[in-house]
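Below you'll find a set of structures to go through.
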Structure 1
Amino acid sequence: MKLRNIALAFQFLTIIPIKTTGEVSEKDIADSSMFFPVVGTFQGLILVVLSFFLLKVFSPDITAVLILLAYLLTNGGFHQDGLSDTFDAISVKSTGNQAQDIQKRLAIMKDSTTGPIGVTAIVFSLLFKYLLIKTVLQIKGDACLILFLMPIYSKWAMISVMYRSKSARSDGIGRIFLEHGGFKHVALSALLMVFISLTAFYAWVYCTSFPAKWVEGGFILFLFCEIAVIYLFCSFLKNIFIDKFGGLTGDNFGAIHEMSEITFLLIALLWR
């Protein structure tokens, strides 16, 4: 059952063609969220391998572009679509009738057309992330570790907002996670995320000839700082989305994923 939940997590978050057998219940789909950090681990490994080889051939500028491109390809732009739809909907001017405004915003998110605000959100997000990744690549010693952790924490960020939230729609995948997700999903995914992070850290220190500066500065403190800030930031976003949409949608998860990655990289660079 757990292996199938991991497969479902990959199906939901990536374009990797993993098939599952048998009937899949809504509970199975919701339980797959506990393994979102595993998907982030897989994507993080891709980023590390690419950065290791690409930096031997290209400058940090070109390497950052190629890494960002590869990362986008693994999920098919799934989260960017959610980001653009969310910001297109938020940009709707209020008429003073909250119920009417909510329905109008939800209708805009279902529209396949991307508006100017949505395009701006995507461009700003990609540009900001490119600059942050480029800066990270210039950090000697810890660049690979930061890139590895980035997708893991952004996957957990989506899970953190599922607890005690309601769905803005009566259908959709987002509703399933919101109705069946609970504290167990947030806590277990967080424990898994911390375990993966510590394992990666000690493996990195052991395998490299230049120990990370976090040995002296406290890597565990850094992890919990990241968790606390990302959780508070995502809670802030959740309240905004609930106010604007009457609940959360799958598109909102995509927006939270993208903004939490930027937040993670900013904290990592400030910590350095």
Structure 2
Amino acid sequence: MRYLNHAILLAASLLGAGSLLLPFFAPPAGADQVGPMAHAGDAPVIFVALVVLCLGAVAANLAGRQMNSKVMAVLGVLTAMNAVLRAIPGPGGFSAIFVLPILTGYVYGSTFGFLLGSLSLLISALIGAGIGPWLPYQMLCAGWVGMISGWLPHLRRPQAEMAVLIGWGVLSGLIFGAVMNLWFWPFINVPGEADLYWSPGATLAEGLRRYLAFYLLTSAWWDAMRAAGNAVLLALFGRALVTTLRRYQRRFQFSLG
């Protein structure tokens, strides 16, 4: 089951990374594929494939008895809670939706963290956050946050453990925004601001320079607020939540690597 989980996570990651990076190697030729609607054609396909992979992971773990009805209930309750947390207002790009994927991925494993991150973004979109071509990329990026949390080292000292989690909360808050920008950035072309946007034929160094300028000008403040929010929430509630999650893990005896 561990190898199957890894294969499913790898397939989902390749799907997302390929879709995000493809425009840099094969720019669309259609004049109508400009700006945020550039992914209007392929986003539904990516969305369906991602949902199928998530459901496949759940079904495979149920069949392999890595999950049972109680673990499914934990996943369902935490997904619903996390979807509601997205509605909590905050400054800039602050969102409380990343704390649970970070902590559950860390305690329960990468597969659980990926499922919670992806499915909670889906549910929050369905209940009012908004559905559009950006949704599958939000699901993937939130899923990656939970997945990578499962790779963090487990330290014996509580203070060191929380320092690692808070540090990852800050870093993931910045990375989420930086990666999410890639779903629309290659398709933007504003006259007079060419130095901020991707241009076919640009070298890797030139592309990185342009993206850095774009990021600092448009996204850095919002992502800094998200990173700070993650740090504050993890510092305030991380230790208690980790203790509670581990209590359920000992009771139900599961781990989804």
Given -23000 for helix-only ellipticity at 222 nm (-39500 (n - 2.57) for each DSSP H run of 4 or more, over all residues; to 500), calculated: source structure among 1, 2
2
Using the calculated result 3.8 for distance in nm of label points 7 Å out along Cα→Cβ at positions 61 and 189, pick out the matching structure from 1, 2.
1
Taking distance in nm of label points 7 Å out along Cα→Cβ at positions 5 and 101 as the criterion, which structure among 1, 2 has the greatest value?
1
By the measure distance in nm of label points 7 Å out along Cα→Cβ at positions 133 and 245, tell me the structure among 1, 2 with the highest figure.
2
Please compute mean count of other Cβ atoms within 10 Å over residues 93-100 for structures 1, 2 and give me the label with the greatest value.
2
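FYI, it's all coordinate maths here, none of it is from the lab. Note that the structure is a prediction, hence the values are computed from the model and not measured. Cβ atoms are built from the backbone, for glycine too; each structure is taken alone.
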